[in-house]
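Coordinate-derived values only; no laboratory data. Predicted model, so just to flag it, every value in this text is computed and none were measured. Cβ atoms are built from the backbone, for glycine too; each structure is taken alone.
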Structure 1
Amino acid sequence: MLSDILKWGGKRLEPTQAGVRASVPAVTGEEPVVGTKAFPKFLSALASKPSPVLLDFGPVIGTNVEFYGERLGCKLFIEDVVSDLDRHTRAGTLDALPGVLETRFRHADASVDGILCWDLFDFLDKASTQALAKQVIRMLRPGGAVMALFCTAAKSDHVPFTKYEIVDDANFRHRAHPGVGGVKKALQNRDIIRMFEGLVVADSFLLKSNIREMLLRGR
């Protein structure tokens with residue numbers, strides 16, 4: 001198991017998927033590198049914790065695991081919700097996804113310092129969005145941080161998922177994801193704030209790519 005062999009800074013990394021290998025991904029010149037403004041602030045929030053616990057809702061990416069360990073010495077859980085969404089999309093059972101998200105996470109209330117949601121909420125329907133946001137709020141510790149990306153314009157055409165590979169503090173490489181993808185929905189700021197009721201919007205950045213990065217903090 002990956003959780004049995006990876007240790008960083010004396011803190012055990014515990015991805016939730018058994019048997020997944022954290023291999024260093026192949027890189028091609030066509031994969032764009034895009035700047036980020038919220039991620040350095042997210043890292044700073046976690047670095048201030050003595051033994052941070054981090055949840056990543058994306059797939060296992062070996063270089064990301066290495067980055068978290070070297071920079072944060074954190075306890076890491078890979079909660080690959082993107083794969084859950086992909087599986088239900090392929091099976092035509094998206095109506096069951098909200099119930100899955102309500103019971104998926106074994107983490108106790110107020111037990112997590114940081115959560116990386118990436119652009120997952122763009123692909124979820126209203127019921128799944130509410131179910132996942134409720135779990136984020138439940139698991140986050142007071143003073144914890146959540147980073148999420150939101151598109152500013154809906155895309156009715158089928159859009160592939162993106163794997164976000166951390167290049168450094170200020171840049172992500174956008175890599176192709178093998179999943180089927182889906183339609184992207186644009187949430188208004190007021191809807192996002194309402195969705196995360198109980199958390200505080202610490203920072204919001206509108207990037208040139210028309211992606212809004214948001215950093216939310218637990219009260």
Structure 2
Amino acid sequence: MISPRVFTGGDLATNGYLLEGKEGVICFDAPEGMARELMRTGMKPAVLLLTHGHFDHMWDSVLIQEDHHCPIFVHKADEEMVLDPSYVKMFGVTPPIRAPSQVHNYEIPEGGTALFHCAGEEFQIFHIPGHSPGSVAFYHPGWGVLISGDTLFCGGVGRWDLPGGSRAALLQGLRKHLVGLPPETRVYAGHGPSTTIGHERETNPYLYTI
């Protein structure tokens with residue numbers, strides 16, 4: 001089983017992850033300070049994959065794009081948040097966050113799943129709206145790893161009270177895509193410690209309703 005390098009940054013203690021693919025480093029999310037961490041370690045991402053568009057997960061995306069000239073991917077439903085993060089003013093966030101010059105979208109059915117290839121690796125990507133309209137999670141069967149973003153946490157699930165959120169959509173997506181994964185699957189969430197699918201099935205109170 002492969003474990004990602006974890007970086008936690010910003011006031012919201014947001015997790016970013018780095019995984020070594022066969023053809024380069026894959027960066028999941030870009031919390032504040034991630035660009036500096038990449039420079040410190042000498043790691044050069046081939047691609048930046050955003051689990052969703054909230055500001056704490058895309059904060060350093062433009063710096064990573066400028067430093068490494070790597071493409072940035074985000075779900076179409078969250079693209080506007082990434083390209084125009086001026087909405088963060090409503091959360092009292094300053095200074096303004098710079099937006100990347102360009103992003104690409106995942107090709108995935110609404111609320112569905114698709115295969116996604118990058119850096120010589122194949123992931124199964126799940127669209128799980130509810131925390132944000134464009135939240136996604138990435139599963140690598142060979143590695144036994146799930147990058148869940150802000151959909152599933154250790155002992156919890158993502159907030160659904162933010163703009164575009166939906167409790168019903170979030171729980172439906174968890175039931176449809178994540179709960180049935182192998183119990184030993186290691187879950188790496190957008191905040192907090194790692195866990196496993198089996199542990200969450202047995203102990204997560206939000207999954208009792210699923």
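Miscellaneous remarks
- A value of -8500 for helix-only ellipticity at 222 nm (-39500 (n - 2.57) for each DSSP H run of 4 or more, over all residues; to 500), calculated from one of 1, 2, originates in structure 1.
- Winner on Rg/Rh (Cα atoms, Kirkwood Rh), for residues 65-112 alone once structures 1, 2 are ranked, highest first: 1
- Highest-scoring entry among 1, 2, by distance in nm of label points 7 Å out along Cα→Cβ at positions 33 and 57, is 1.
- Test item: relative contact order in percent (Cα under 8 Å, 6 or more apart) calculated as 16, pick one of 1, 2: 2
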